[in-house]
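Read-outs: derived from the displayed coordinates by stated rules, not from any lab. A quick note: this is a predicted structure, and the numbers were derived from the prediction, not measured. Cβ atoms are built from the backbone, for glycine too; each structure is taken alone.
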Structure I
Amino acid sequence: MPTFEIERRHWAAGRRFVAGLDEAGRGCLAGPVVAAAVVLPPDALLPGLDDSKRLSPEQRAASYERIHAEALAVGVGLCSPEEIDRLNVLRATLEAMRRAVADLALTPDLLLVDGNQPLTAPPCAQETVVQGDTRCLSIAAASVVAKVTRDRLMVALDRDFPHYGWARHKGYPTAEHYAALAAHGPCLHHRRTFRLTR
């Protein structure tokens, strides 16, 4: 389970606002990549918070509400399918993270970035944390916010494009999604540089 161990090290060094960063949707065929930045206080109470992939939709929704109640700041950024195609998905993910940091209502002292890819020209110091969403509470919180935000967006898009089944699979490369692509072709929300046929 994620803990505050990494954050405590930086708080002890005098850094007050430590932001965890994570993303959702990198491997999808459709929809944006969404990133979140979350700054938690040292006394945040987030029972059951874990990597979003290890939580049920109901647990994620409950954690999402608790994170917003407890956090000092929450920021969200996204990159559209068009930007993903133009930049490539890694660069688009890092740009979405940059936008999430810019969306925070405060200026962080440090960024804890999930994975091993640092942001280019960050606004403050940063540290990459491999498997951060399973180790670090701030990153786990960001993973939940990014996942819930993106899932809700895909459910909303499904109302206009119901034949793709996005409300069920959220744009991931499932058999149902590939079958819908074979039957209907891609739409403006699909990533044209991704393999859209099976």
Structure II
Amino acid sequence: MTVISVIVGSTREGRFSEKPAHWILRHLKKRDGIDARLLDLRDFPMPFFDQPVTPATPSRPAFEHEVVQRWTAAIAQSDGFVVVTPEYNYGPAAVLKNAIDWVYPEWNRKAVWLRELWLRHGRTQGAAAPRNGDRASAAPIRSSVHIPVATLWAHYRGGDVEAGLAELEAPAKVMIDDLLWWTAALKAARGDGA
């Protein structure tokens, strides 16, 4: 069984990100051989990273914080990821950046689709999230699913978000196909089976 985790990269009250995260999760659950899981950062209230050694330090001891241990274990159990994050100041939410920073070898050689999902003023502004995944030797997936700002506004105005997401079925299928292909290839290369 291949484990794909969908990470909700915002903890803000009234957040939009949980809606596309659940939408992508439903699509993943329809795929054979996929154990799709939701990792909501609200369930992992980690302190800001302040350790004397980085997660990339070889042979470092496990971090003592219980929530960090749970988070690290969840990342280690996953074969691939979809990270749903808003764009704040041309990059991902700080809580997501912090969650990424607590973990290093557990990301390595795993497929990650890590992008800001919605558009501001008709275009994406930042690309910091993919670079954060790249630094941990994760394999970023380049396919795109950009949610139009009209769908974002439907969330804040009590409109039909599901209708807006339904219009994105084709790019979502391409992204999931690419993610699963890379996940299978990397899992086989790591020796975890296919």
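Going by relative contact order in percent (Cα under 8 Å, 6 or more apart), which of structures I, II comes out largest?
Between I, II, the highest calculated value is found for I.
Comparing distance in nm of label points 7 Å out along Cα→Cβ at positions 17 and 105 across I, II, which is largest?
Ranking I, II on distance in nm of label points 7 Å out along Cα→Cβ at positions 17 and 105, first place is II.
Out of I, II, which structure matches 0.95 when FRET efficiency 1/(1 + (r/R0)^6) of positions 81 and 145 (r between Cβ atoms, R0 = 25 Å, to 0.05) is calculated?
Structure II accounts for this read-out.
Match the computed value 1.5 of distance in nm of label points 7 Å out along Cα→Cβ at positions 33 and 185 to one of the structures I, II, and report its label.
Attributed to the structure labelled II.
One of I, II was used to compute log10 I(q)/I(0) by the Debye sum over Cα atoms at q = 0.17, 0.30, 0.31 Å⁻¹, for residues 97-152 alone, and the answer was -0.58, -1.17, -1.22. Which one was it?
Structure of origin is II.
With distance in nm of label points 7 Å out along Cα→Cβ at positions 1 and 65 as the yardstick, tell me which of I, II scores highest.
Answer by largest value of distance in nm of label points 7 Å out along Cα→Cβ at positions 1 and 65: II.
Looking at structures I, II, which one was distance in nm of label points 7 Å out along Cα→Cβ at positions 73 and 177 calculated from, given that it came out as 3.8?
The value was obtained from structure II.
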